[in-house]
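Structures for review follow.
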Structure P
Amino acid sequence: MFYESSFGEIYYRVYGSKNKRTLVFTHGLGLDHQTFREQVKEFSKKNVVVVWDLPGCGKSCKLDRTLSFEEASKIIIGLLDEIEVSEAVLVGQSLGSMISQHTTKKYPDRVSGLIHIGGAPIHGFNKIETNLIKLHPYLLKITPHRLFSSIFSNFTSNKPKTKQYSKQKALENGKKTIINQEKGLIQAIKQTKPTKNNKPQLIITGQNESKTLTKKTDKWLKTLPNGENKNIPNAGHLTNQDNPEKTNQAIKTYLQKNH
């Protein structure tokens, strides 16, 4: 199915029956909705599950400009309106986590909880880190795309199957899409200020996640009144693909406790 957004047509899928708890899954940088294949199988049994492709990814329209988080958040809310759902638990992986955070800030009444997989606080970057991140799109422009795709896949995972997936998606979706998504991330980091968030939140990190990100999530957790963290063994940044069984169990436990 397709939803008409300010970017163009957005591809999305809905699984499960109506009148059940709704989970909206948002994928990470340069990937697509197939990131959540194992989560769709598990959670569509007792929930409504929505997955979608960010602009420039998968079957969605091309991304020829900066990915505005404001517009990305409107897509999520538009999808909820499309399926006639008043609120949902937002599940975001990496970049998707940050878009979920922005959506919650703009539309708090439409979000009942958040699950972050390999996520980081959108407001959790200091000036030096922000300036370093700003350099990345320029470095990406001069890096051969196949080389970048290999580096990208090694960052996301330790498992050959997950590496192959992320490498293939980076190649398919293209350098231009990834640059424009990164520009949106930089824009959001610069503009977002910390706000109190009492929503129940689960932060899922892989055992082999980068130390920099792990430190950020540890610090982030201390600021969340209703936050909890689950470390997943034998998993990297794409935790839900590296170890879907343990990730799914962590999500189940969170949902049983909070929703």
Structure Q
Amino acid sequence: MKVLSPSMFVAIFGELRSHRWITSDALTEDAYSFFASRAELMGWSRQDGSGLWGMNDASFDLSASNPRIAWFQVGLDERTVDGASFPFYSLLACGCDVLGRIGEITVRAAQFLVPVQMGGTPAAISSVPNWFNACDPAARVSMRVTLDSGEDPVLPQVAVNVAELASRIAREPFAIAPAAGTTHVRLLPEVTDGFWLGDSRHPVTFDTVAPDWSADSIAWTANLLTESCRRVGVKTSILINIDRAEG
């Protein structure tokens, strides 16, 4: 019997060009140690178990044939997400910082696994955080976001409610609407079903607009849709895939 995990997972897809002084022989740190030390340095996680998360696992995926360049898995405490958002911003920022420590990173897509079943009171969401007010208007980007509830059929049942709620909260320069057509974002390799009631079986997709293609915009969009799911009563882990829309 599969059991829903309290783990949150982020995977980064793209390209990494290693710094010239970084070689596999010379590199004494791995993804886990880099991520744990960066999180502790920023106050996001601590060895005494306090902070936003506890460290579970991590890995670089630096094969030229693999579009996923790294993934990071952390354990959450229900108390840290009761009345607060899941830590999208800090997780993705920490992962990008780790990759940026060893090379030049180009992010093409991001994947999150979110243990929405941990529940608690949904977080308050700012319609347009002031942080985005200084973005170049020419940098606005269209993104496609697919949410999937795996074996649980709940997401297609509440997709209209999620879209309506998210679109009411989002304001310029963000926008969210149900996707036209049935083309979903699938990022491979997916999270293993050891973390999730998968495989991908019940996807719903949204067309979104963000002020720029950045870790902050990706995280804000993922957080908005997750909090909308919490508000309509979703109680299962959600896989979120985000990439830039074609065209």
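Quick note: the coordinates plus some simple rules give every number you see, no bench work behind them. On a predicted model such as this, the values are computed, not experimentally measured, just so you know. Cβ atoms are built from the backbone, for glycine too; each structure is taken alone.
Which structure, out of P, Q, was FRET efficiency 1/(1 + (r/R0)^6) of positions 71 and 231 (r between Cβ atoms, R0 = 35 Å, to 0.05) calculated from, if the result is 0.80?
Q
Quick check for you: by relative contact order in percent (Cα under 8 Å, 6 or more apart), which of P, Q is greatest?
That would be structure Q.
Quick check for you: by FRET efficiency 1/(1 + (r/R0)^6) of positions 31 and 167 (r between Cβ atoms, R0 = 41 Å, to 0.05), which of P, Q is greatest?
Top value of FRET efficiency 1/(1 + (r/R0)^6) of positions 31 and 167 (r between Cβ atoms, R0 = 41 Å, to 0.05), among P, Q, belongs to structure P.
A value of 25, 21, 17 was derived for semi-axes √(5λ) of the Cα gyration tensor in Å, for residues 63-174 alone; which structure in P, Q was it taken from?
Only structure Q yields this read-out.
Can you spot which of P, Q the value -8000 was calculated from, given it is helix-only ellipticity at 222 nm (-39500 (n - 2.57) for each DSSP H run of 4 or more, over all residues; to 500)?
Going label by label, the one that fits is Q.
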